[in-house]
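Dropping the structures in below, format is structure tokens.
Coordinate-derived values only; no laboratory data. Quick caveat, the model's predicted, so the values are computed rather than measured. Cβ atoms are built from the backbone, for glycine too; each structure is taken alone.
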Structure I
Amino acid sequence: MTSNVTPRSTSELIRDPALVGVAGAGALVLLHLRDPHESGSYGFCPFLAITGHPCPGCGGLRAVNELTHGNVVDALSSNLLAVGLLALLTVAWATWFVRRARGADDRMLVVRDRTLVLVLVVVLAFGAVRNTPWGAWLAP
């Protein structure tokens with residue numbers, strides 16, 4: 001039995017990573033040009049509005065804005081988790097792009113159930129700790 005799947009060309013393979021890269025670059029340009037430090041410039045956090053406490057994502061836009069201005073320390077103080085996640089996703093995207101350019105037809109991320117549970121636990125722990133007195137240095 002023969003397969004009717006036609007191998008994709010390199011340009012077809014790198015289309016998706018290129019589009020994701022363009023979207024990511026567009027988001028970085030937007031965050032560089034429109035300052036999220038101004039209250040309400042990107043809306044509000046519903047969790048913060050309801051509880052009065054920052055969620056795990058609070059400060060993430062400010063962190064990326066600081067990174068686009070080269071202020072790594074300020075970015076880390078805005079949201080340590082967001083900076084780490086951005087670094088991880090950047091490496092994953094670059095690896096995906098290179099694999100696709102070399103002819104591998106695969107996805108950007110393949111996340112196993114255990115990994116997903118671990119990420120969820122880390123995010124929830126980060127959110128909880130940043131709202132305690134000993135984790136106040138993690139608050140935005």
Structure II
Amino acid sequence: MSIWFATPTLETLQILSAGTMVEHIGIEFLEIGEASLTAHMPVDRRTIQPAGLLHGGASAALAETLGSVAAYLCVDPQRKSCVGLEINANHVRAVRDGFVTGVATPIHLGNSTQIWQIRITNPQGQLVCISRLTMAVLDRPA
């Protein structure tokens with residue numbers, strides 16, 4: 001059973017990302033599952049830190065992008081909006097090049113909050129970063 005209020009296409013998600021940080025750092029949505037959202041991000045000059053490793057902030061940006069978009073897809077956008085309350089990220093493995101892939105899955109989908117887990121892995125499937133994002137679900141003004 002799908003958790004989504006409405007399921008857009010991957011193309012729609014990319015169009016919505018045009019001209020934003022999501023586009024600037026190269027995040028690309030890959031899959032909208034029944035209860036997950038997947039995207040990948042390049043590890044290149046836009047996303048590394050001076051030592052040549054994937055920047056922790058870039059991992060957090062991927063995690064926040066996935067969790068925020070997923071949260072938005074779970075609500076009626078005519079009645080509700082979602083904003084981030086808190087994000088944490090544990091960085092467990094270094095990456096120097098290639099791509100990392102993030103998968104957001106819900107931990108809690110409530111009327112006033114949502115909690116998402118985002119696992120970021122390297123191409124070998126090894127965990128690079130684990131993140132948890134808490135979102136506030138707000139009523140839109142009438």
| said: Between I, II, which one scores greatest on relative contact order in percent (Cα under 8 Å, 6 or more apart)? | reply: I
| query | If distance in nm of label points 7 Å out along Cα→Cβ at positions 24 and 40 is computed to be 2.4, which of I, II is the source? | reply | II
| note | Value 66, calculated as percent of Cα pairs over 18 Å apart from one of I, II, is from structure I
| Structure with the greatest value (metric FRET efficiency 1/(1 + (r/R0)^6) of positions 96 and 120 (r between Cβ atoms, R0 = 25 Å, to 0.05), set I, II) | II
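FRET efficiency 1/(1 + (r/R0)^6) of positions 16 and 48 (r between Cβ atoms, R0 = 30 Å, to 0.05) was computed and gave 0.30; which structure, I, II, did it come from?
Derived from the structure labelled I.
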| task | Supply the structure label, taken from I, II, corresponding to helix-only ellipticity at 222 nm (-39500 (n - 2.57) for each DSSP H run of 4 or more, over all residues; to 500) with the calculated value -19500. | result | I
